[in-house]
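Engineer: Okay, got some structures for you below.
All of the numbers you see were taken from the coordinates with simple rules; none came from a lab. The structure presented is a predicted model; accordingly, all values stated were derived computationally and were not measured. Cβ atoms are built from the backbone, for glycine too; each structure is taken alone.
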Structure 1
Amino acid sequence: MNRKESVKPFKRRFEYHNHLLDDATKEMNEWTGENKVVEIHLFAMFSEVFKPHNRDDAESLFIVGTRDTTPSLEAVSVTPVKPWLFSRVFALLGSSFVLLAMLFLVFRSNNAVPGMIFIGSLTVPFSLLIMFFEINVFQNISVYQLLTVFLVGGILSLIATMILYSLIPSGNGVSWESAITIGFIEETAKMLVIAYFVNRFHLNYIFNGLLIGAAIGAGFAVFETAGYTGQYGLVTLLMRSWQAIGTHTIWSAIMGAAIILAKDRHQPVTGSNMVAPKFLRFYLLAIALHAAWDWNAPFAVLDILYLQQWVLIAVGWLAIFVLINAGLREARTLQGQRILKNTQLGS
């Protein structure tokens, strides 16, 4: 067999996987209203992470969202998003956790444990939240609003979850029936809180929904992880910390964007929006991802290197990238409509 012939199977396998990816993004993109494949360019999207940025660059991002710093629709950037600040926040929180761990391990200081639990629970969800804050191209949500949703929304979603748990039997948490029930309860609780804040802040854009959803999901994740760590120890913290890249924060972001997709622009979220196909598809996807995450699948292969979790993380992020594409498409459409309107008024 010559070299060209030996390469062919690998080429065919790559093309097959690429075809699967295209089919998946096209299907999800149809849920947003566009019948096209979404091209995902990870290196381009995160290219700014590896470039130098100074303090002024960071501070300019944190001051957006006020009456004076929210850009007009014409000034909104519709170029592909390239977040970077989240990586610095992650490095800051991660290094803080390492220092606290050193304090605990070297000096045997139990006083470091509460800090480790708090910072460890916060690091990944909050860093993801900053990423969603960066990619909100409309820059119409301030840091103060974001922290309010993160803290208050996270707690409210936990309260709503406990209320639903008291009303709906959830089982043992590992069977597929129980996993679906838990997924339904927790995602529904977060969805209700997301809808409340969307109405509270009069939000109308897909990127807004992604951000508000991520804030509530991140708050939920931080408090839940801290609680579980208090019960089961620091090993639980380490496990849940890395897994947070693909759990509550992105599941809730998906639902937040879906709520915006389903509701009428400049109108509040209503019950009828909750049964619209544009919402239901992504809502059911979030429940399915959550249920599959909790399910103790009877397949040994899924336990190898946490394959089950990595597959679900990939699917969740696939939905996020599709919704980011939909958000940029929405911004371009709105800008085009505004330009056309201004042209007609000027003629």
Structure 2
Amino acid sequence: MKHTVFALAAAVSLCANVARADMVDEILDDQILPAMQALAESGQDLADVAKTICRPGASPLRDAYAQAFDDWIRVSHLRFGPTETDNRAFALAFWPDSRGKTPKTLATHLREADPALLTPQRFAQSSIAGRGFYALEFMYFDQDFTSAKPHEYRCALTAAMARDIATNATAIHQEWQDSYANQMRTASGRYQNKTEVKQELYKSLNTGLQMLADMRLGRPLGSFDKPRPKRAEAWRSGRSQHHIVLALQALQPLAIALADGDQDLTVQLEAAFQKPILRAQRLEDPRLKGVADPAKRFRIEALQQEVNDLRALIESDLGPSLGVLAGFNSLDGD
């Protein structure tokens, strides 16, 4: 009888471990790895187009930029491992830029017009403020930069910026493929056990929701007396609302996968995500200018509240079901 009990206990333990392993495999194979591959491919497409087309308003250039930026937003909550190596995440996405370093850095580049800066090695060592999607947004959408002189150097600089994005995106994807995914599957390398792997994934979910509530929504909302519409993310290119939708749509399947088959929790999470997704899609406010309009502001405040309600549900129900805590994340400086 004793042996039977031990055998049953071992079988239950084995099944639980298989379920957890399947959850990690599902997240890696269905979400993270395909998304990182998409970013690498669209980053290279952007570099290829930017090498031959310089005019900021050209549709092929803007389309390539939009696709690569979309693919970054879909993985921007995964601030661990390969994205943190060599500060790749910051090199791709230096935002928020509270001190206005990006336009100052770009203006310096154009004024000095240093040919040496345009080499891949030198550009990779340059200020992060002048690299990545947000810096390129200035070059493509800000009137102070779209026709800046000297013209030839501006074209070469934007091509170097796009190439740098492609290089970092490819490096991130390569590291995920070559080693990091396997570390998460086997709880090896930086992970001591499966709980630490789950903690990492759960933390990235919280990072994404915190960024939505506090930065993508909180920064432009400011206060009722002092709204800050020009603190909205990527407002120059009219992508502020779009990024909120993309981020929510990327975070939802991660949360559902982390629920690991718990049907009641899955239903709760699906409903809790659907509310802010639908509200964000219906804002009809690409640059979030409505934060400065009392008649429209309440809709954005309601969206922020729904995101915070979602965070509360994940903290109160999903975290305990996984046996993990949110912990610190990259937005906290950890």
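Engineer: When helix-only ellipticity at 222 nm (-39500 (n - 2.57) for each DSSP H run of 4 or more, over all residues; to 500) is calculated, the result is -24000; to which of the structures 1, 2 does this value belong?
Structural biologist: Answer by label: 1.
Engineer: Now a separate question. Tell me which structure, out of 1, 2, gives 0.10 once FRET efficiency 1/(1 + (r/R0)^6) of positions 52 and 172 (r between Cβ atoms, R0 = 35 Å, to 0.05) is calculated.
Structural biologist: 1
Engineer: Say we calculate distance in nm of label points 7 Å out along Cα→Cβ at positions 196 and 212 for every structure; which of 1, 2 gives the highest result?
Structural biologist: 2
Engineer: Out of 1, 2, which one gives 136 for volume of the Cα convex hull per residue in Å³ as computed from the coordinates?
Structural biologist: 2
Engineer: On to the next question. Ranked on distance in nm of label points 7 Å out along Cα→Cβ at positions 28 and 76, which label among 1, 2 comes first with the largest value?
Structural biologist: 2
Engineer: In addition: Determine which structure produced the value 3.8 for distance in nm of label points 7 Å out along Cα→Cβ at positions 188 and 300, calculated from the coordinates; the candidates are 1, 2.
Structural biologist: Label of the originating structure: 1.
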